[in-house]
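Participant: Structures given as structure tokens follow.
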Structure 1
Amino acid sequence: MVEKAGLYGDSLTLTCILYEANITVSSTAIVENGKLGKNTYALGTQIEEGDFVGLHADTDNTYANTGGLPVVEYANTTGGWIGIVKSQPVFHKIPTTTQTTWDSTRLTSGYYRVASVVFPTLNMAFKAQSKGDGTPIENGAPLSWDISEGAFIDFGVPDGATIGGLFSFHYNASDDTNILVGCGFVPGSTGNTDAAGFTVA
């Protein structure tokens, strides 16, 4: 965790969707004077301001499902970390029932929290066309520009290519589909060398 007073520098900051696993909704909270009368929410993996986060790899984390926002999760040894949560997370839309599945329905319904995330080694991100119908582009995958296709493609063919200066924030397994491209120096995590991220021991 990074203390806010110790967070310096001017790097790319993006609003991100937080993957925090299940959201358990309860209406049975008890306080001093009896029942609270309002729902309470418990998160499977709660993310807070100052936490290190990595890209959440999931086939439902497409540009269309997320409205172009990246999806991040609490840093782990597989995906490593790529950013630091810069603001206090807030609900995008508050669910009225417990959410146990991460899929396109939950994403398009907005049942998740969001926060500003700073990416220390990135200086830019842009929306671009990609081709993923031959080799799907995974979250964090290194990219190269295919002149003949006029689109970005997975640079790790076969998987395991060294991360260069470009990677995809989103998943894509279709042709002529938008992704958010990240620009800057980001290595591959030793837990998954085909995904952008710093190593977590």
Structure 2
Amino acid sequence: MDHALLHTLNTLLVRHDAIEDPVVAYVNAAELIFAGMLLAAFLVVGGHPRRATQRAAVAAGLSAGVALALAQVLSRIVDRPRPFVADPGAVHLFAHHVADPGFPSDHATAAFAIGVALFLRLRAWGTIVLVLATILAAGRVAMGIHYPSDVLGGALLGTAVALVLYHPLVRALINRAADGAGAALDRTAGAVARPLRGGG
């Protein structure tokens, strides 16, 4: 099943340039997209939802960080070769990648940690990010970088970490840290804006 789904998705990209180009472009840019989204959420969103959005962004970033640290430990224990290493003749690799262990997928781990953390706090935004995470995971398989079970393992790991960090005691600590960072940002912005207003 794992190999069959890998080859089905990989062949789909090989035969359809109209699908290949946007998928490869998105997968290659995904780290910047997800990181930029969280940064923008923390810095830019204003008005009534500002504090809730900042809390969600901090929780999502922390969930991704913890999940990625655990993924590194798991990858060394499992030491599973990527498909383009295990079966180079049968898999077309769409982007250069180092031949490090592939289980679990770092991209799927981080993306689902972010998506679930957001979904638990901001349903609409979290749903959109989970869709993007699913496309990213499928894209990594289609590009020959991961087996389906690699991205599934990453998705489960990221989800588990996000759920653990949603525990009320942990959530309260995260909210306090996010509120402190948000207040510091507001003070800094106010201090910068004051001279500009005075000079007008």
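Participant: Have a look at 1, 2 and say which one yields 13.9, 40 for Rg and Dmax of the Cα atoms in Å, for residues 46-141 alone, as calculated.
Facilitator: Answer by label: 1.
Participant: Give the label, chosen from 1, 2, of the structure having the highest value of mean count of other Cβ atoms within 10 Å over residues 110-117. Please report the intermediate quantities before stating the final value.
Facilitator: Working: 1: 19.2; 2: 30.0.
When mean count of other Cβ atoms within 10 Å over residues 110-117 is computed for each of 1, 2, structure 2 gives the biggest number.
Participant: When Rg and Dmax of the Cα atoms in Å, for residues 14-69 alone is calculated, the result is 15.7, 46; to which of the structures 1, 2 does this value belong?
Facilitator: Computing Rg and Dmax of the Cα atoms in Å, for residues 14-69 alone on every structure in 1, 2 gives 15.7, 46 only for 1.
Participant: Something else about it: I have 1.02 for Rg/Rh (Cα atoms, Kirkwood Rh), calculated from one of the structures 1, 2. Which structure is it?
Facilitator: 1
Participant: For distance in nm of label points 7 Å out along Cα→Cβ at positions 150 and 166, which of 1, 2 scores largest?
Facilitator: 2
Participant: Work out the source of 23 here, i.e. which of 1, 2 gives that when relative contact order in percent (Cα under 8 Å, 6 or more apart) is computed.
Facilitator: Here the read-out was taken from 1.
Participant: Continuing with this model, one more query. Out of 1, 2, which one gives 2.5 for distance in nm of label points 7 Å out along Cα→Cβ at positions 86 and 134 as computed from the coordinates?
Facilitator: Going through each structure in turn, the value belongs to 2.
Participant: Identify the structure, out of 1, 2, from whose coordinates helix-only ellipticity at 222 nm (-39500 (n - 2.57) for each DSSP H run of 4 or more, over all residues; to 500) was calculated to give -1000.
Facilitator: 1
FYI, it's all coordinate maths here, none of it is from the lab. Remember, predicted model here, so these are calculated numbers, not experimental data. Cβ atoms are built from the backbone, for glycine too; each structure is taken alone.
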